[in-house]
Structure I
């Protein structure tokens with residue numbers, strides 16, 4: 001079983017000289033998603049938690065509407081990478097076949113292969129949540145996220161998505177920020193966890209990440225970096241509290257600040 005890390009030989013430039021050394025780098029593999037026997041999309045990802053990734057992608061991209069509609073998942077290793085074979089109800093498979101998508105994409109961003117502006121710019125479905133959290137708890141969660149990024153500590157090359165609730169943190173890492181979030185969504189769905197918590201991201205926040213989080217009904221999103229203006233607008237429409245620049249003892253709240261208690 002892969003640990004998601006490979007060791008390579010590199011040369012480190014210091015003091016006007018090149019020194020040979022071994023360095024750990026994040027492993028990257030292709031994953032083919034197959035629904036009801038029909039190949040749909042290839043993504044590049046870290047080779048860990050592939051079942052959670054396939055489940056989370058299926059939910060966050062609207063391929064199915066609920067976890068129970070994923071009837072079976074099987075991960076198969078092949079000579080070229082991995083395949084995720086999912087069984088879903090026939091009506092969802094028929095809708096999926098009607099989508100015309102490119103089968104090759106760099107990340108599961110939700111926009112690759114979309115052909116109409118209306119499809120890309122679809123408004124999220126708003127949801128109600130009475131969840132609130134103290135500001136110091138958010139900062140504590142971000143500190144804990146940094147401490148639990150084990151792959152990134154070894155390679156310096158992966159993103160993380162964390163779920164912070166009741167003082168406990170669940171973390172998934174991947175080369176792609178979208179993949180890290182999908183792994184987390186897949187895990188939470190399979191564990192039937194309630195969406196009362198904070199999504200913590202180590203990346204900037206873009207429109208498509210907000211859409212994925214909105215489908216999972218995550219009420220608060222906090223990131224170490226900045227959101228885009230479309231991400232802010234999507235969060236406002238979805239009734240999501242959006243925080244950026246969560247670092248040390250500060251952050252910026254862009255939407256629905258009533259959930260953050262001081």
Structure II
């Protein structure tokens with residue numbers, strides 16, 4: 001089973017299919033956002049708005065564990081996520097889609113694991129599923145690879161922070177990619193993200209960074225993004241043959 005987690009500006013996906021039902025899933029970590037089960041060309045899948053519909057939850061208040069646990073309870077094995085990000089590279093203009101292949105985690109107040117009572121060390125040498133990433137790359141105009149820098153938010157970054165992220169090899173910066181990708185790995189899910197570059201990060205452009213700019217770019221690219229997701233969903237092969245499925249093998253101290 002496949003799920004799409006929609007980020008900023010992506011609160012519904014059912015315009016690309018037929019809505020079957022909506023539900024809230026109760027988990028040990030709290031309730032999920034409203035999840036829609038829908039059908040697309042004979043395929044059933046789920047859509048979850050990460051921030052809740054209407055962007056009710058800011059990035060640092062999202063219950064990432066409840067979100068991923070809810071999808072697991074629904075039988076989800078694969079996740080495609082969307083993330084709005086700022087560009088750390090002048091060559092990566094707003095409106096560009098990018099599929100990251102690595103990350104730097106600068107969050108500091110978020111629960112980051114399902115394993116508080118057990119010692120489990122999952123491998124994240126390839127944090128994003130290479131098979132799902134290839135599907136994204138083959139389904140539209142998407143930049144191949146980059147380092148996603150995740151910050152706590154909700155404020156935007158300072159110029160000094162952006163200079164540091166660039167020196168560390170960062171490509172884009174956002175507030176929602178972590179711990180989501182790691183939690184998916186802990187649940188042995190395949191996970192890949194398509195990052196929508198909505199702005200240049202602080203000091204990359206002389207202009208002030210505003211949330212209005214982010215939503216303006218997202219609105220202009222929403223149709224292209226949903227088309228990319230649709231093509232990717234239809235191009236995903238039926239079976240899994242990647243390391244994600246076996247993420248917990250050799251990860252736990254007995």
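Values quoted throughout were computed directly from the atomic coordinates according to the rules given, and no laboratory measurement underlies them. The structure displayed is predicted, hence computed values, not measured ones. Cβ atoms are built from the backbone, for glycine too; each structure is taken alone.
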Legend entry - distance in nm of label points 7 Å out along Cα→Cβ at positions 89 and 153 - structure with the largest value, from I, II: I
Inset, instruction - Tell me which of I, II gives -0.91, -0.96 when you compute log10 I(q)/I(0) by the Debye sum over Cα atoms at q = 0.24, 0.26 Å⁻¹, for residues 161-200 alone. - result: II
Inset, instruction - Taking 25 as the value of relative contact order in percent (Cα under 8 Å, 6 or more apart) derived from one of the structures shown (I, II), identify that structure. - result: II
Legend entry - Per percent of Cα pairs over 23 Å apart, the highest-valued of structures I, II: I
Inset, instruction - Given a value of 2.8 for distance in nm of label points 7 Å out along Cα→Cβ at positions 65 and 225, point me to the structure among I, II it was derived from. - result: II
Legend entry - Value 0.85, calculated as FRET efficiency 1/(1 + (r/R0)^6) of positions 49 and 97 (r between Cβ atoms, R0 = 25 Å, to 0.05), assigned to which of I, II: II
Inset, instruction - Figure out for me which of the structures I, II the number 1.00 belongs to, where Rg/Rh (Cα atoms, Kirkwood Rh), for residues 41-176 alone was derived from the coordinates. - result: I
